[in-house]
Structure I
Amino acid sequence: MTEPAETIYLDATLTPNRSLSERGFAIGMAIVAVVFFLTGLMFWSMGAAPILGFFGLDMVAIWLAFRLSFRQQREQTHITVTARAIRMHHTDARGRTRQAEVPTGFARVELDEPLTPASWLRIEHGRTAWVIGRFLTVDERKSFAAALRKALQAARAERLPA
């Protein structure tokens, strides 16, 4: 005889907002390269040849900044709330993973008030806290905290009926 499947009250994957796709990045870099090259040719025709090299360094700096930004956007947190536990699976930008499981009966969802960009959304259990969604905006943190609290309340209601 098999056990019945657990009811999932929340199954969410948090990822950073992405404002520029890879294709958009390629188009933007192509435009910047053309502008820098044409401007560099203008300076070169006036006798200022080293400017071409400085524009090349600027291109490398812009490319590197975007690459680092895209790398940070690979961060991901997966959260599942069932009647038994809150399961958190976090993958950082380098691909390292961490997992945690907290019983729903003892978990708390905390969000620092007043809401500021430094207000962290935390899942707490005893003296241990897991900060989640660092990359979320303030409004997204508030909305997700409300959804997480609602799911936690529903999970507790199943486990501990009144």
Structure II
Amino acid sequence: MSTDLSIAQIIAAVQDLDGSLVVAPAVGDSHFPELAWGDVFFYYAPDGQMPRTVQPYGTVVTKNYPEDTTSDLDPADRWRVNIHVDRATFREVTGRDGGSVGGGAGPAAAAADPATPDVALPHPVYGSAGWIAVVNPGPATTDTVLRLLREAHEAARARFERRR
């Protein structure tokens, strides 16, 4: 792809994966905290039920969170996709070791501002836990984001199978 990736396209790509569950709390949904309204959470859940004991493998956030403001997501049309990856993938995509959000070399080092759109960076809060973040994916990151979501889904499926 060579154009900007939309939230709807990300949701559609994840929904196409076997066993996927996309949770998108809407305004007024009393089952979720108000802070989560408008965001999207991706799980491997072949039974269609939101898992209660595992974290999502990917999210789309559409606003700043209290401890997560450096991506500047409050202005209209700004959002961020977050994907959990393994250490090797984290290093491949960001040029940094998975346990560190600063320093390093590679594609992300030159654009370390977490508000920069269309750049795969360590998540500004959860990078040390293996999360990658991309604000408004565009031509430079669309293929990577879609690949990483497929890989994260497969890793979640494998964890699910091991627990069974």
With Cα extents along the principal axes in Å derived as 42, 37, 31, matching label from I, II
II
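One of I, II was used to calculate log10 I(q)/I(0) by the Debye sum over Cα atoms at q = 0.12, 0.19 Å⁻¹, for residues 30-117 alone, giving -0.48, -1.06; which?
Values: I: -0.64, -0.94; II: -0.48, -1.06.
Checking each candidate, the match is II.
Using the calculated result -7500 for helix-only ellipticity at 222 nm (-39500 (n - 2.57) for each DSSP H run of 4 or more, over all residues; to 500), pick out the matching structure from I, II. Show your work: numbers first, answer last.
Details: I: -15000; II: -7500.
Of the options listed, only II reproduces it.
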Mean count of other Cβ atoms within 10 Å over residues 78-85 - highest-scoring structure of I, II
II
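Ranked by distance in nm of label points 7 Å out along Cα→Cβ at positions 62 and 86, which of I, II sits at the highest value? Walk me through the intermediate numbers first.
Numbers: I: 4.3; II: 3.4.
Greatest value across I, II: structure I.
None of the figures in this text is laboratory data; all of them are computed from the coordinates on show. Only a predicted model underlies this, so the values are computations on that prediction, with no experimental measurement involved. Cβ atoms are built from the backbone, for glycine too; each structure is taken alone.
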